[in-house]
1. Using the calculated result 51, 36, 34 for Cα extents along the principal axes in Å, pick out the matching structure from 1, 2.
2. 1, 2: which one has helix-only ellipticity at 222 nm (-39500 (n - 2.57) for each DSSP H run of 4 or more, over all residues; to 500), as calculated, at -9500?
3. Where does the value 11 come from, among 1, 2, when relative contact order in percent (Cα under 8 Å, 6 or more apart) is the thing being computed?
Structure 1
């Protein structure tokens, strides 16, 4: 019964996240943590589900020319190899969950912050700083690889705070960033893959997010209030992060 609850929750998360261009990796990890899924399966499950959810949205963003390749490439050129390296790290269970818990808390704070999007008329092309973008992409990519998320939950709020581009293009950038970093993270994990992975479980959850993601992308952002989605997601992710830290930082117990 509990596993069917997880499948239903993954379906709902994918539907909501797909409507705003995210993959849902942090929320998948939060759910898997709540239900005490095997440590070895969590990162791989979240990344596989990420790819399934964001692929369609990324293709649409590219088709509608919302991806500014000159600005996106500095972010991903560094983030992709860093995500691979992060995923290759062999972390103890406690270390993984402490990093995950801290990441979820930071992500929740970033999501909660309301930013005023910049208008295209106010955008200054001269404000592009490729070295800074590459550094941001690399840092988020490495963290994403370690904990098993695509990184969009960090990248999107940071870029909005920086007034990096208009909100629609930031959403397109985050979607592409999630896709390529999730693929890189999976490659890194498989290069040092541990045993006892239940691929049947991953397959069922992947099917759930595929259906949810397809439905969410068709419902679209018009049916959901993006700020409400961000705040609800932030609350869920924050609670999960605190719970993870409470369980794995011994002096908090």
Structure 2
């Protein structure tokens, strides 16, 4: 079993101690090197210990977990974020395929997350999800942001501007790109709708999520049809028609 050097950065003492106790009891591969209660202490410990893994609270006073990432010159360790439910945080984390745990921490979910991190470390396949997350948070233009797309044999990192639309494929999603490629991704369309709805994407139908940047026209009809920049026409559900047309008002 590979030893994993880990740190906890969490402002609430009870949460720090609970997580540390869970790690000792249920995650024997973890060697806890230290705990910090704020981002300044966290940055110091990361520099000193060069950990393999950091458990990082998203919401902290005087700066959140994302602020800590901004202060690091590079992120060469795995991250498991710990957060209370936050739509903004979860969308950002999902776009970068970061591991995260919702408070209160579920022991089974903790064990699974640590197992996944351990597998990545052993296979030397560090995704650099933290680096992608940091880049996205620093990028104001939505179109230049990146998303990690998990595939059966790995993953692809894609810029949002290169995605034309997404199409439901049972419990998978087919991604269509501006260069003509099609990729089948191991997540549902609902998953991508939830994380991309604030990034210029619009759900026109139960089967299609489109990048509004690639809309070149609209044809009238009961619901109508949207014309995509690659020449394809996609049907708009009747109940989504008005919301879709509203995107072009103002």
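1. Working: 1: 51, 36, 34; 2: 62, 38, 31.
Structure 1 accounts for this read-out.
2. On the way: 1: -25500; 2: -9500.
Source structure for this number: 2.
3. On the way: 1: 40; 2: 11.
Considering all the candidates, the number was obtained from 2.
Where a number appears in this text, it was derived from the coordinates with a stated rule and is not lab data. Computed from a predicted model, the values in this text were never measured in an experiment.
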